[in-house]
Structure I
Amino acid sequence: MTEDDKAAFKEFRNGFALAIAVVGFGILIIGALSMNNTPINEASFEVVDKYDNRCNVIRYTPENSARYVYFLDCYSK
C-alpha cells in the first residue's frame with residue numbers, strides 16, 4: 001500500500017466517521033423532540049354539540065392559544 005493509498009484511506013475513514021456522527025446526532029435530536037411527555041389538560045376538551053344524534057362535537061382549546069379545534073367523537077357511550 002502506497003503512501004497515497006494510506007492518505008486516501010485515512011481521509012475516507014475520517015469522512016465516514018463524521019457522516020455517522022452527524023446522522024447519529026440528528027437521530028438523537030429528532031428523538032428528543034418527539035418525546036413530548038406533557039400531560040393533556042382534560043379541561044381543554046368540551047362537548048359543544050351533537051352530530052347525527054350519535055356523535056359528540058368536541059371543542060379542544062390548546063393551552064396558551066387563541067384558537068379552537070373541533071372534531072367528532074363517535075365512539076363514546
Structure II
Amino acid sequence: MTPLATKESLLEAAGYRYSFDRQVYFNRSARKLFSIEFVADHSEAEIERSIREPTCAQEWKFYFNVEPSDSVRGEIQSLIG
C-alpha cells in the first residue's frame with residue numbers, strides 16, 4: 001500500500017468520506033475537512049493527530065496547506081452540508 005493510500009485508509013476508518021468535486025475528505029459529525037494536498041504532504045502520525053484533535057462543534061476545522069478563503073470555505077460547507 002502506498003503512503004497516500006495508508007493515510008486515506010486512516011481517514012476512511014475514522015468516518016471521513018471523499019468529495020470528488022472539492023477533493024477533500026470530510027466528516028460531518030467531527031466537522032473537519034482535509035484537503036488531498038494536506039493528506040499527501042503530512043505524515044501518517046500528523047494525520048492521526050489531526051483526526052483526534054478536538055474541535056468546536058459549531059465550527060468546521062479545515063486542514064489545508066494554505067488557509068482557504070472565506071468564499072471557498074462557504075462553498076465547501078454548502079456542498080457537503
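Taking mean count of other Cβ atoms within 10 Å over residues 11-18 for each of I, II, which is largest? Each step should come with its number before you reach the end.
On the way: I: 10.0; II: 14.8.
By mean count of other Cβ atoms within 10 Å over residues 11-18, the leading structure of I, II is II.
Taking distance in nm of label points 7 Å out along Cα→Cβ at positions 51 and 67 as the criterion, the largest value within structures I, II is that of II. If helix-only ellipticity at 222 nm (-39500 (n - 2.57) for each DSSP H run of 4 or more, over all residues; to 500) computes to -15000, which of I, II did it come from? Of the options listed, only I reproduces it. Name the one structure among I, II that percent of Cα pairs over 21 Å apart of 62 was derived from. Corresponding structure: I.
Thinking of I, II, which structure, once relative contact order in percent (Cα under 8 Å, 6 or more apart) is computed, gives back 17? Spell out each step's value before the answer.
Working: I: 17; II: 27.
Derived from the structure labelled I.
Readers should treat all values here as calculations from the given coordinates under stated rules, not as data from a laboratory. Remember, it's a predicted structure, so these values are computed and weren't measured experimentally. Cβ atoms are built from the backbone, for glycine too; each structure is taken alone.
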